[in-house]
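Laboratory data are not the source of any read-out in this text; all were calculated from the coordinates shown. Note that the coordinates shown come from a computational prediction; the quantities given were computed from them, not determined experimentally. Cβ atoms are built from the backbone, for glycine too; each structure is taken alone.
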Structure 1
Amino acid sequence: MSDHQSSVLFMSMSLDGFIADHNDYLGGDDDHRLHNWFAPGGEFVQLGGPVGELMDEMKSCGAVVAGRRTAELMDHWGGSHGGLPIFVPSHRPPPPAARWGYPLVTYVTDGIDAAMAQAKAAAGDRNVHVVGGYTAQRALAAGVLDEIQIHQIPVLLGGGRRLFDVLPSLVELEILRVIDTPEATHIRYRVR
């Protein structure tokens with residue numbers, strides 16, 4: 001999207017701002033509602049058109065910064081996020097699998113700034129994929145989140161985990177792009 005390396009949050013979200021229910025399901029009882037736009041019924045399929053292009057953008061990143069909660073829920077994606085190194089900001093030591101079994105997973109204890117700096121160095125000239133609501137909030141507060149790609153799903157969940165539940169102050173955004181698809185409206189923002 002941009003001509004320089006950016007840190008980009010990619011997140012599916014309901015119209016009322018939720019990214020998961022209180023039990024970390026991704027949108028209701030079927031657990032796939034928020035991700036049906038790219039994985040119908042939870043099955044990853046090869047998609048063309050605008051959805052395929054959006055997925056290619058996400059896959060073209062060079063490293064991942066993931067929140068600890070998200071990383072542990074996903075079992076650290078088996079040790080790499082599509083072959084990419086994962087940086088997890090955390091004040092606690094990593095769990096055993098991340099310590100000994102996943103060489104591409106790095107727990108960073110110096111805060112979100114350090115985790116983002118390490119991820120950007122590892123990514124080279126490619127973007128950094130940011131994963132997790134809490135981590136996105138911390139990155140915004142620290143001024144190290146450059147862009148936000150929201151996949152807004154036409155559903156009202158009515159409760160759960162909000163993406164931007166707590167922010168320290170007003171955050172101004174600039175709309176870079178809007179793409180409408182049958183399952184979602186995809187809005188790309190630059191953080192000002």
Structure 2
Amino acid sequence: MNKNSVYIILISMIFLWGSFVLVSFFSDPKGFISYLGFTNNNSGTTLSWALALLTVILYCFSAAKIPDVKYYMFRIDGLKVVAILAAVFAGIMEEVIYRKWIMDYLNAQDFSVILQVIISGLAFGIIHLLWGIKNIKAGVNAFISTSILGFALAIVYLVSERSLAPCIVAHFIITALIEPGLLIAAKNDKLGYW
């Protein structure tokens with residue numbers, strides 16, 4: 001099977017998200033690492049890390065019902081290596097946008113934590129409607145599943161006392177494990193309703 005279009009999507013993610021991450025990192029390495037929550041005084045709570053792990057297990061288990069996802073989940077090849085690099089940058093940038101920026105803005109505007117979770121999760125789901133460009137069923141599936149993931153990661157963010165670290169790590173693991181199979185399934189028009 002020709003995987004060129006899958007590589008193109010992943011490499012595009014690397015350049016898009018990677019440019020923001022690298023510019024932010026190199027302009028202020030310590031500040032950026034602290035902003036993400038990877039410091040001793042802001043790395044989240046034990047409960048948030050446990051919830052992040054539970055989210056990874058449940059989400060990956062659910063996604064593994066798609067044959068291509070299951071096949072590529074632990075397969076190590078060139079596609080997986082590119083997916084892992086894309087997962088680093090996507091995990092950081094999407095968590096900054098959908099948890100840090102959106103939820104902290106809503107918090108500053110005195111929105112309840114329930115609304116913060118709902119809005120963050122729905123915004124995360126809406127952007128993943130892009131999966132429906134080729135197949136509307138795939139877009140609906142992506143919206144539903146990533147909204148649920150967004151709700152879970154928003155809860156992790158709140159439980160972590162607004163540290164992104166557990167969210168980023170969970171997001172990275174999920175993307176690294178399932179993204180290659182999801183992209184191949186989408187390319188082959190094998191994604192349907194959840």
| query | For which of 1, 2 does Cα extents along the principal axes in Å, calculated from the coordinates, equal 47, 35, 27? | reply | 2
| query | The value 2.9 for distance in nm of label points 7 Å out along Cα→Cβ at positions 41 and 57 was derived from one model only; which of 1, 2 is it? | reply | 1
| said: Comparing mean count of other Cβ atoms within 10 Å over residues 65-72 across 1, 2, which structure shows the greatest value? | reply: 1
| query | Which structure, out of 1, 2, was relative contact order in percent (Cα under 8 Å, 6 or more apart) calculated from, if the result is 31? | reply | 1
| query | Hey, helix-only ellipticity at 222 nm (-39500 (n - 2.57) for each DSSP H run of 4 or more, over all residues; to 500) derived from one of 1, 2 reads -24500; which structure? | reply | 2
| 1, 2: which one has P(r) over Cα pairs in 5 Å bins from 0, in percent, for residues 33-104 alone, as calculated, at 3, 13, 14, 24, 21, 13, 10, 2, 0? | 2
